[in-house]
Structure 1
């Protein structure tokens, strides 16, 4: 995986208190029905190292839980496991906002494997394709995310994670290779705390806007000559998820990743007709 900020990008990081986007958020789901609405959501799990997984409405909030363990027959490799909830009609969504509460977390790393355990809970979406567009391939799709992350390499207190944002550019058919175009740390979040997180693709001004708690915003502006954004993404998926990376390890303790989060008051913005 190639990382780092690619050249020829115009990157603008603004921490502001005044709004940097127009009104237009519409409530998508407040989960008050008590069940996951099949007209709004599609669920999925991927990965074979998970042992505990939950995707359920509890106390009128969406609960996502994932616990995974590294395999014990090798000190190489980084298996993943995730539980996801997809928007049923994502093509026209250009922004997602939700209240996210970190209920619990755990990371136990491996001394024999250089890859850290990482736990995530994210608002994530694919937004445009830079071309050339390849049928049945996500190559050249651009996706963005905002969410909670902790790695086993973290020096933060054990009850603490980070709110982070990413913008990435897929380089192959399955997006196993990608360039990280932008990354930003929006500060810590402790177990039991919640934050209102949002991300928005402002295609008119060729930028992504990320926000935490309606007070702190970071804006990533890209050059459309380098990253053309006129084509819709090949893969239009937008989702909420709980995602874990756990390295394989022959030593004890066994690498473990666990995250338990609650989502509430999901809002969306849509593209203009």
Structure 2
């Protein structure tokens, strides 16, 4: 695996490969890699010729400085994991490589960045689109791979790609879960043993709601799901919503082609998100 720390070196390397007609797949990450990330690399390897993974903890998408400070950065372990799945290229820049001083960014995302995660974390998706645009410009991949766990993030990036007419195909990849159902996340390592056990109620509630889908209206289903999680020990619910899978507007009937339940909750100081597709 080749490792680059500057945009110039990466672009020079990739230009040679593109000149040979090779298709580039891209997996942007913030490191602290787990099996979920590696599943994206594996899917990218199946669908493209050369896979680039980036590791960059992006400061502009953190609205809590403490969260940024606490975010794990085990780069040596991450490199080992990437090599274990035969990733071709790692791009691991420092902040000054990606940002100049006093840089401004504002992209109209038609309100998609203000719902759910955007309401809980103001400015988060402006930071996400800012860095993903920079990375796409640098890598210029044919395909970019993202996990379904960050469902709203995928829709936000999809909106950016359409608005800016970027020539990249986005691929949403299934959520990878632990054996007991907990969605894999870099934040899971911050859970205590008791918090880790309590966290299982999130996915259990999502599965229960999916089983109940069609047996009651969506308003009642959401209320029952919130009640179940509200009674679960150790869980502080931030939101649980049933949304149109394309717009993330609250679904009031069962007519949308896609329906998704999205949830965010805190266990102690650790914040987890998850989702499940109803249809």
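What the table below lists for this structure:
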| read-out | value |
| --- | --- |
| For FRET efficiency 1/(1 + (r/R0)^6) of positions 59 and 235 (r between Cβ atoms, R0 = 30 Å, to 0.05) computed as 0.55, the structure of 1, 2 it came from | 2 |
| With mean count of other Cβ atoms within 10 Å over residues 51-58 derived as 23.5, matching label from 1, 2 | 2 |
| Which entry (1, 2) yields the derived value 0.65 for FRET efficiency 1/(1 + (r/R0)^6) of positions 99 and 115 (r between Cβ atoms, R0 = 35 Å, to 0.05) | 1 |
| Which of 1, 2 yields 18.2, 56 [Rg and Dmax of the Cα atoms in Å, calculated] | 1 |
| For -11500 (helix-only ellipticity at 222 nm (-39500 (n - 2.57) for each DSSP H run of 4 or more, over all residues; to 500), calculated) the corresponding structure among 1, 2 | 2 |
| Mean count of other Cβ atoms within 10 Å over residues 35-42 - highest-scoring structure of 1, 2 | 2 |
| For 17 (relative contact order in percent (Cα under 8 Å, 6 or more apart), calculated) the corresponding structure among 1, 2 | 2 |
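Any read-out appearing in this document is the output of simple, stated calculations on the displayed coordinates, not a laboratory observation. What you are looking at is a predicted structure, and each value in this text was computed from that prediction instead of being measured. Cβ atoms are built from the backbone, for glycine too; each structure is taken alone.
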